[in-house]
Structure I
Amino acid sequence: MQLKIAAISLAEDMRTGNFKSLYRGNGIEFMDVREYLPGDNVRAIDWNVTARMGRPFIKQYNEDKELAVFFVLDRSLSMLGGSQKNSKIQIASETAALILLASEHNAGANGAVFFDGDIQFACPPKAGRDTAMTILSHLDDYDVIEKKGSALGNALEGAAKMLRRKSLVFILSDFRAVGWEQPLARLAQKNDVIAIKITDPMDSELPDMGTLPFYDAETGKISVFPTSSKEFKTAWFEHNRNKNDYMKIFCQKHGVIPLTISTVEDPILVLSQFFSKISKN
């Protein structure tokens, strides 16, 4: 119940600001022209009519109010990690559920692709409670891992092929994968994309606990790290910061909005602040 109440507050935020333009999908119907008024979007100016009439006119359309929301959710083994009470996949699933319920409250179309080392589940965007409930039921199975590795790049490619109209795409992942950059760039060419990186405090700061073995869930490899070494802890921090900087720069270059949610944060608070900030831009 708390999740649904929190989602309702997000629903209004998703109808405002920069996301309002997403209510106009591809294939909207041209209706008429009218004279330009101060504050109108200059991109809507009909230059042919403007040239004939000698004063600016803008195009008007019958709007498609349905907002299509699509989720790309990482369920690879690295997402099971977390130094606090919540794992990365738990935070990712809760975040996706909040946005999904908010979208369903807005009577929007919802779709998703979940992946680990392969594609686990895929559903094209479709309006209706049945589709939303189907996605929610799959979100509950967050501890089901079928294959090692990360198919992030393939999932992004699949999403781009599945989306027939401009959609609002949320990617929820720790981005511990290779080959995701170009698929992400292509997906963002025709859609509005928000890349939500799920993090954990240990990604950047290790506890001072001496020499400890670290297990890589994806490869099964065990490495021994000197967590008490100042030099090693600095290198660990710098490596993580460089990866974060690389992702942010890449996203900004290709029109993707980056967002970070940690396992120690409350997703509803982060999302509320994020949508509020977007609506003011």
Structure II
Amino acid sequence: MWVIFAFGSALFAGLTSILAKCGIRKTDSTAATALRTIVVLLFSWLMVFLVGSQSQIKNIDLKTILFLTLSGLATGASWLCYFKALQLGDINKVVPVDKSSTIMTILLAAVLLQEKITLFKGIGVVLIAVGTYMMIEKKDKGSKPAPQSNRWLFFALGSAVFASLTAILGKIGISHVESNLGTAVRTGVVLVMSWIMVVVTGKQKELRHIPKKELGFIFLSGLATGGSWLCYYKALQDGPASVVVPIDKLSILVTVFFSYLVFHEKLSLRSAAGLAQITAGTLLMLL
């Protein structure tokens, strides 16, 4: 059953990237992250009450709270980096770098959770690394790069690092708590962190000038994220992190498909070959 939830997570995560990109064309990414986190938080607590796990909150021990908090902080940092990268770069380049967090997650799962790295997983890691490199295609030598054109890569790498920490800390944090409740608690941490960043960076003034259309997309991206999280952490609670995470990263296929339909971003032969390698490497990890 956890496999179904893992694939559901991938579907919603792929839609999240597209909807979020539509919502940050003119809107600051930090402000958008803070707004969409409100939606995710409400969605998370709605699910808590639907499954009736709210009464378990009093039984959460300090260790679980600590790891849920750390996971929330890592998630917040990953989101802030990811949506800034989306705002600065092409979605077909940002997403592969972000999904490379699979590599670090597998290594951390082996060290911290004693999950074995099989031959297939090892080959999968190599394929994902090579495929990611191929998808970050360089501009033609004859064209001059735009100012700050590589800033998106810095933020995308930050997103990947924090995302891998999120998976490991989240796995530990939800081991003794119902997954929906754990998701709701850690989302509260993300909300606090994101709004602190809004205030610290002075972005609160920009909230008044967000176009209604973009606000709608930000809202929808929050719903998609909520759906992805609930599926992801349910899968993570019941299945091994080293398998759940790779399935979730198949969201790149959803993202690439919709980025072509919505933003008309086309893959070159090199990028398409890289995407094929990332997909093959991800599927190998399921064996």
Structure III
Amino acid sequence: MASLLRDQSLVRRAARLRLTAISLANSMKSGSFRSLYRGQGMEFAGVREYLRGDDVRAIDWNVTARMGKPFVKLFEEERELVVFLVVDCSASMTAGAASRQETAFETGALLALAAEQNGSPVGAALFDGQIRFTLAPKAGRSQVMLLLSRFDNPAGTAARGSALDSALSGAARLLRKRSFVFVISDFRAEGWETPLSVLASRHDVAAIRITSRFDEELPAVGMIPFVDPETGFRQMLPTAQMGFRRKWKEANSRRLDAWYAQCAKNGAFPLIIPAGEDPARQLAAFFASREGA
């Protein structure tokens, strides 16, 4: 049944996925992410002349200096949560027994549908070796269905490499209001750490790493050819050798440790979702883990 559902397009599965997204929508507003709804609490709305009794801490000194009389800043409460998805479509996402990309798209679809349930604007950037598609945040079902259709039909042949760094930098430039940004990728790229830090300094960022079971452990099937989907580099690897498989596993552990350390250093919330597993369960556990934070 699960494999049959995965064969259907996300657009056709939207009604069923919405049922799952309802609980995610409630969880998204809980715990440490609740602050996103209450403002940094407040958003700048303009200025007016100072009146007796106003809080002097609200005085806008720049405007006061220009106008020659005191003005105070006005704020309005910000309750709208903007959701933005940065989704990896690079060639490495298609490698492995279970497609990382399929899991990434379903994860993105659930988050977009949860945003719709909350009445939140949602936008996205899809990338491979270049930025393939950008959608500015907007609320409404038509926006979500447009996004799901792009997940079903990513643009053409993937450009080699990964533009993760450019996608993160682009999101930082595009998003004006404080937003909840979900970066969905295998993070097999270089140069993304600084852009992630800049993005996380202005927004709440969840770094969702899509993994494959072969990242950690290889089957013992003898000498087999491995091809790097990003570069085309080809090499025979001795999977039957216990020492080789141990080093493979240790190398993956070091990569994960380094990724967790970078997330912690740069202020992003890390989440691992294995390819082929139910992303709804993983997302629900992730949001639940933040409730006491």
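When distance in nm of label points 7 Å out along Cα→Cβ at positions 51 and 219 is computed for each of I, II, III, which one produces 7.5?
Details: I: 6.1; II: 2.6; III: 7.5.
The read-out was computed on structure III.
Tell me which structure, out of I, II, III, gives 3.8 once distance in nm of label points 7 Å out along Cα→Cβ at positions 59 and 99 is calculated.
Working: I: 2.9; II: 3.8; III: 6.2.
So the calculation was done on II.
Check the numbers for mean count of other Cβ atoms within 10 Å over residues 83-90 across I, II, III and tell me which is largest.
On the way: I: 18.1; II: 22.8; III: 25.8.
When mean count of other Cβ atoms within 10 Å over residues 83-90 is calculated for I, II, III, structure III comes out on top.
No lab work stands behind these numbers, since they all come straight from the coordinates. Everything numeric in this text was worked out from a predicted model, so none of it was measured. Cβ atoms are built from the backbone, for glycine too; each structure is taken alone.
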